[in-house]
Structure 1
Amino acid sequence: MTTPGSLVCPVPLRRYPSIVMAHGGGGRLMRDLISGVFAAAFGAAEASHDRALHDSALLNVENPEGAGLQLAMTTDAYVVRPMFFPGGNIGEIAVYGTVNDLAMGGAEPKWLSAAFIIEEGLEMETLLRVVEAMRDAAIATGISIMTGDTKVVERGRGDGLFITTSGVGVVRSPIPIGPQSIAEDDAVLLSGDIGRHGIAVMAARESLALQTEILSDCAPVSTPALAMLEAGIEVHCMRDLTRGGLASALVEIAEDASLQITVDERAIRIRPEVASACELMGFDPLHVANEGRFVSFVASHDAERALEILRRYDVARDAVRIGTVTRASNGHVLIKTIGGLRPVDMLSGELLPRIC
């Protein structure tokens, strides 16, 4: 109980009687929602550690005539606003996002399903543009769109178009790829500059007149990711940097692996126009979403060779080592700055809604 006029430091509440937008923002609330509601209800909390919170689930398919086949499966929903933005659109993200999630599990993308929730009044030309973008993205990544579904909802109930996809791929990694495989002294590699997707979508949504147009990094990362595996690189974990950005990805991995990740701020590339836009809007680029970037954790002795392989591909030509894994009693992330070390955590609230 407080007296009138007394000062009280508010404590953030992470338990809510109803869903808020931050539950989908890629930060701490979304992680709580997944682990406390969905994983608990569907049994993942009792499953093996590597299945609980990774980009795809591993499925062992029995083959009575020979060796079994290991598949990866993932599913995602896409609610981007606006549907078309500099550097990409909702159709490309729907395919690339699914392909990227499969690749992060060490799987070669093979098959995809797509469901469309279409709002009454959506222009047919807009729908055709999205579908054609998905077709082209599927061809470019080698994944086949095998089946799907459509639903139409009343005007005002769907915000134009929502897309849900599921993907299946064949696992090519000889070891499970996930936080459970990370080892002390692993190198942390980042495939390129960060923050462009979230800023590109925000600029298009709010009609911001930036001096330099910022294009989303929307792109598939399966080819460079799988190239590391084909070359025999000892890859322990990979994660694409979507909602919550680099910071959330690193914190999730550190907590799941119960190891410390230390990264060097100077090694993280942020384009000047993105840094300026983030400063103008009060965003930390580490938390801004990406759609064509990923981190990989590889054995230290393979780090330089892995970077050489990644840099062969346009989507990862600026790949760089940003940090190292060290032992810690509780998983956490530290970043080296000019002033020393500071902890990195997930956002507790909402940064950019409706960006993927």
Structure 2
Amino acid sequence: MRRIGVLTSGGDSPGMNAAIMAVARSAAYHELSLIGVKHGYNGLLCKSHNIHDDMAELDLDTVLDIADQPGTYLRTARCVEFKQPEVRERAVENLHKMGVEGLVVIGGDGSYQGAMRLCELGIPTIGIPGTIDNDLPYTEMTLGYDTAVNSCVSDIRAIRATSRSHDRPAVIEVMGRHCGDIALKSAASTGAEIVVVPEVHWSIDQVAERLNALIARGNNRVSVVVAEGAWENMEPFDVYGFLTANGVQCYPGEVISSPRLASILKLKCGMVEARATILGYTQRGQHPSAYDSSFAFEAGNLAVKLLSNGIGNQVVGIKDGRIFYMPIADALRCKRSFNMELYNLINSL
């Protein structure tokens, strides 16, 4: 193998640039040239007027200084059309045109699906788990998760300082569409008293009952940490009817949100005020933590080492604190477990 490629796909995550840099350093060590594919799988389709605008050669001078930068140097995007067989065949043709014989894909579940399809078409591919949600069950940690949690912990601590000063509760929404790991770990790390996640069925009345009990015990500064996808597993609640009945302007058909949850809890618990904060992309756009940077370095090196030895169709992960690899298909079949014990502990103490 003389030339390999690297791309970042799906949502960006802290540590992607560190992984790109590690791939570049390892490629140079193994005397392989490296092509950077821009905008995820879209770059393989060469949508620009010139193929070199979508796939460009990377050297150490280009990427050595990006390791500590947030975001992704190669840019990223989702590519729905890549699910079509004829589109994937076109991508393989373009890889052949550029002389790319193997590929490193940094991304999440959808990115791995694409990587597996490329392997079926003869392109050896290695996956590195780049997603802040920690929703790939084959690995203990995904690249960017540790940084995202640290970012949330810092923000929640700052919000709790104001909550203490004003004796009022706060609703804090963190990322996690189908996985509540960020919310769970952030809540445990900050002493938050209530956490709501997509994995557990819940109701507004349960949260209000818990909040009232805490207030009765003298705790008026409660933090309610909500994963962004938790609304899908909430019992139906008439947001419009409840708020308008209590003199709050609301619009018919309006769905629940963190600001609306704060308003509802304020009314149900008789609080003077309750505020909501949505942390959003602040979790993604952080400089990678030492843990994520170290993981990226080892993962990038292992990915290139595998390709240089003619091994593809694998994903890199962490098990018992050590780097390892396994077949993509086996990784995608792994079932995720949720830490129910920690969830109950946070919501009971």
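Every read-out reported here was derived from the displayed coordinates using simple, explicitly stated rules and does not represent laboratory data. Predicted, not measured: the structure shown is a model, and the values here were computed from it. Cβ atoms are built from the backbone, for glycine too; each structure is taken alone.
Computing distance in nm of label points 7 Å out along Cα→Cβ at positions 254 and 294 across structures 1, 2 gives 2.2 for structure 1.
Out of 1, 2, which one gives 0.60 for FRET efficiency 1/(1 + (r/R0)^6) of positions 118 and 222 (r between Cβ atoms, R0 = 30 Å, to 0.05) as computed from the coordinates? Structure 1 accounts for this read-out. When distance in nm of label points 7 Å out along Cα→Cβ at positions 126 and 326 is computed for each of 1, 2, the one that comes out at 5.1 is 1. Taking mean projected area of the Cα convex hull in nm² for each of 1, 2, which is largest? Going through 1, 2 one by one, mean projected area of the Cα convex hull in nm² is largest in 1.
With helix-only ellipticity at 222 nm (-39500 (n - 2.57) for each DSSP H run of 4 or more, over all residues; to 500) derived from the coordinates and found to be -8000, which of 1, 2 does the value describe? It must be structure 1, since only it matches.
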